[in-house]
Structure P
Amino acid sequence: MELEILNGVHVMFHGVVWLNYTMKYISALAAGGAISIAACAILLLFKKTRQCGLALAVALVLDVLVVNVLLKNIVGRERPWTHEELAWTQDFYSRYGIELSLDYCFPSGHTAVTFCAAAVLVIFYRAKAVPAVVLAFLIGLSRIYLAEHYVTDVAAGIVIGTLCGVAGYFLYKVLKARALAFYGAHRYAFKARMFRVSLPRSRKRRGKFISLFI
């Protein structure tokens, strides 16, 4: 059934050259999690968005562990283009310069990582994050269009990526709470160390002595 869907996409749409290139470049946005990592880096740059960036960083790490390290290797599903029923893919990939993904295909890593990022953005920014969700859907669709994934790979990527985003957000909150508690319990020691470092050289010895009483 799923091979028939991919063959149907080939017959109906792959004759449209501009659409083939469009899907190729949309798919490339998520190669190696590029667009999600870039979004995380940008969010971390600014104080106003840093909390979202930190939560996204945690979620992306979780997504990589769940999708790329665990599920892909446990399920071990071969790529669609390895089947004889999709023999046309070799010529299609060669014609449009599409690099083949050589790892296992379940779930879709491109889809999962973009939905992971979109989920975190929705949590923080609500309706403002709708473009991120739309882009994530387009990336998932492009993976089916290019016959790099089955429909079920992409569907699983949507669900798992979203769950990783939500779980990453809550994990970030737990880590943040523990970090603040740790700092609260040791803040005087931190302040003492900072006080010693900030004193002029001529007062270092005196600073070390004074800091014992802070």
Structure Q
Amino acid sequence: MGVSLDGITWFRGTSVRIRRDGVEINVDPHGVDEDSEADVVLLTHPHYDNFSEADIERVRGPNTVIVAPASMKKQLADADHFMRPGDMLQLDGFDVLAVPAHNVDKKFHTPQQGWLGYVFTIGDTTFYHAGDTDLLPSMGGIRCDVAFLPVGGHYTMDVEDAARAGEACGAEVIIPVHWGEPHGRGEDIERLKTLFPRTVHVLPRQG
């Protein structure tokens, strides 16, 4: 495997922290087990297991940039940037692309809510954090090295569709998130390893 996975922590749900090249990015901070100062916080949507104001404050410093979906203005009026699917944001040192994240045949996350996943590059690695979503045709327009994909199968896609999503976005590595709490079992993750032809890297849950 040629892609470095150093500096990546999964806390719970979709909460991921990436520390790389002097940059710290927190996506949906929740269950964070230590104080730190994030450079950027990316929020995918306002469900309780993705949007923790206490955890945001725990990683928020005076220079932290908060990015959220435009539909979250009521919940987080003091965010620095609000984005819609397809928007591109230029930050100091890297860009952030907002992409759609929603269900296809479920009502937990609807397209009308405008909730997000994100694509961004740190150093020589491009990350795709899918948020809470099903397999979407738009994933075919994403190119990434590492894909954080929800695989629980109740509120989001299951492992079969996660394997297809990993193929669609050209990921070298899938890191499964949003599983085991309670939807998605260890045997499902083992099946994902057989379905996806490249690397499935399972992180220990910290939160």
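Numbers below:
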quantity	calculated
Structure with the greatest value (metric distance in nm of label points 7 Å out along Cα→Cβ at positions 82 and 114, set P, Q)	P
Comparison of P, Q by relative contact order in percent (Cα under 8 Å, 6 or more apart) - largest value held by	P
helix-only ellipticity at 222 nm (-39500 (n - 2.57) for each DSSP H run of 4 or more, over all residues; to 500) derived as -3500 - corresponding label from P, Q	Q
Of the structures P, Q, the one that 1.3 was derived from, the read-out being distance in nm of label points 7 Å out along Cα→Cβ at positions 2 and 170	Q
Given 48, 16, 16 for semi-axes √(5λ) of the Cα gyration tensor in Å, calculated: source structure among P, Q	P
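The numbers here are math on the coordinates, done by the rules we state, and not lab data. Owing to the predicted nature of the structure, the values given are computational and were not obtained by experimental measurement. Cβ atoms are built from the backbone, for glycine too; each structure is taken alone.
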